[in-house]
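Engineer: The structures come next, written out as structure tokens.
Nothing in this text is a laboratory measurement; each read-out follows from the coordinates by a stated rule. Worth saying up front: this structure is predicted, and the values here are computed from it rather than measured. Cβ atoms are built from the backbone, for glycine too; each structure is taken alone.
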Structure I
Amino acid sequence: MSLSPRDFAGCLLEVGAVRLQPLEPFTWASGLKSPIYCDNRQLMGYPEVRDQIVTSLVVASRAQNPTLIAGAATAGVPWAAMVADRLHLPLAYVRPTPKNHGMGRQVEGPMAKGHRVVLIEDLISTGMSSLKCADALRAEGAEVPAVLALFSYGLPQALEAFQAAGIAHEELSSFEVLAAEAEARGILDIAGSAALKAWRSDTVAWSRAHGGA
């Protein structure tokens, strides 16, 4: 059984994979301050939810008629492995950068040349890491019609980047759905919901206003 976007948003909140702190923002690795933090690795500890996530990814992947499934290292790799196993397809994974030793490959596993590849990510923020992985697959001669992610912040810069790259993206749930679900559950009040929407509309300005980069 696959998950609806709302059901998946509820799972993210229930297991603590997504945390919301409008008044005490998180600091991302980039130095940006954010009222939301996503750690989808937490989901791997819940077998029933994990099975539903994989089912949803399988349905979305199958619609793209792939001949190879690739996972974006590191958090996308376990999901890609489970999807590839269900679909009985070859599996590869893509490093953020090429290895600096050995064969110097960025795409590990079978050569992607001639394959139609669905790339699986756990999270889409700015989209840059996903698109770097897609570029590596394309450089090997693969076609990359889509990136599938568990969750996306839906940032404007990500939407623009995917459009410019000519690659579709799809997520099991989105920022809008999660914010609405958090408000419905009383996790966010009106002010908290407004803070999240303000952050999403201009992440840099919001970060600077809250002491971040």
Structure II
Amino acid sequence: MILGRMQALLARLYDAPVEHDVENFLVSSRDRLAALAGPEAHGDADEQVFVVENDNDVRVGLFIAPEVLERLQRRDPLDRLDDDNLPDYCTALEGVSHFHYLMWSLAHGRNVSLLELELQADVDKYASALTLFTQQRNGMFPAALHARLFHRVRYLPELSAESRRRYEVANRHAAHFCRSLEERFLRRRSQRPEAFLSELRRFFRCGHQEKLRDGCRLG
């Protein structure tokens, strides 16, 4: 399944495996999402990770809109990522990232903020798409990827002011961090892919405040 392969890509990229397979937590029906998440369900979103606590247990799940999954099955980005399937890839990868990072953090006894989840997901989209593009095109660097992911973004109009600000802050810090990775490790005259990978893994293991400091300082 494609979401499991996306999760495996993140696990390899960060050397951060988790015990739980995202496919086992997939919710692909909006009605099922509403039943499980209740008022936490975002009816118009194409992707949502939800955590619902009650007296007896905690429910965790990932919703990906069925139409997104259908398009990804028809044009598999892990076989060939391009401009046409990149938006759907990013939608699904964001959800997989949230789930994977949440499970990894819980396994390591760490609390995670919503801003931290969004920031890590923005970095994950860039790093994983960069990995796929270069692997699928014989090492050719996708120069337009950074602008496509960080500068051509749109937000759902129904977002609250607080949620929109969280997305904007995450986007800005992730953009600064990923640009710094390009400049330090991926330029033609000074390519150091092993250092790029090491810095990605260090950032993944940073906490909320350190991630924000890196996004400012390195930008």
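Engineer: Assuming 56, 39, 36 is Cα extents along the principal axes in Å as calculated from a single structure, say which of I, II it is.
Structural biologist: The structure behind it is II.
Engineer: Here's another thing I want to ask about it. Quick one: distance in nm of label points 7 Å out along Cα→Cβ at positions 74 and 202 came out at 3.7 when computed from one of I, II, so which one is it?
Structural biologist: The structure behind it is I.
Engineer: For the read-out relative contact order in percent (Cα under 8 Å, 6 or more apart), a value of 18 was computed from one structure; give its label from I, II.
Structural biologist: Derived from the structure labelled II.
Engineer: A follow-up question, please. Using helix-only ellipticity at 222 nm (-39500 (n - 2.57) for each DSSP H run of 4 or more, over all residues; to 500) as the calculated read-out, with -18000 as its value, let me know the right label among I, II.
Structural biologist: Clearly, the read-out refers to II.
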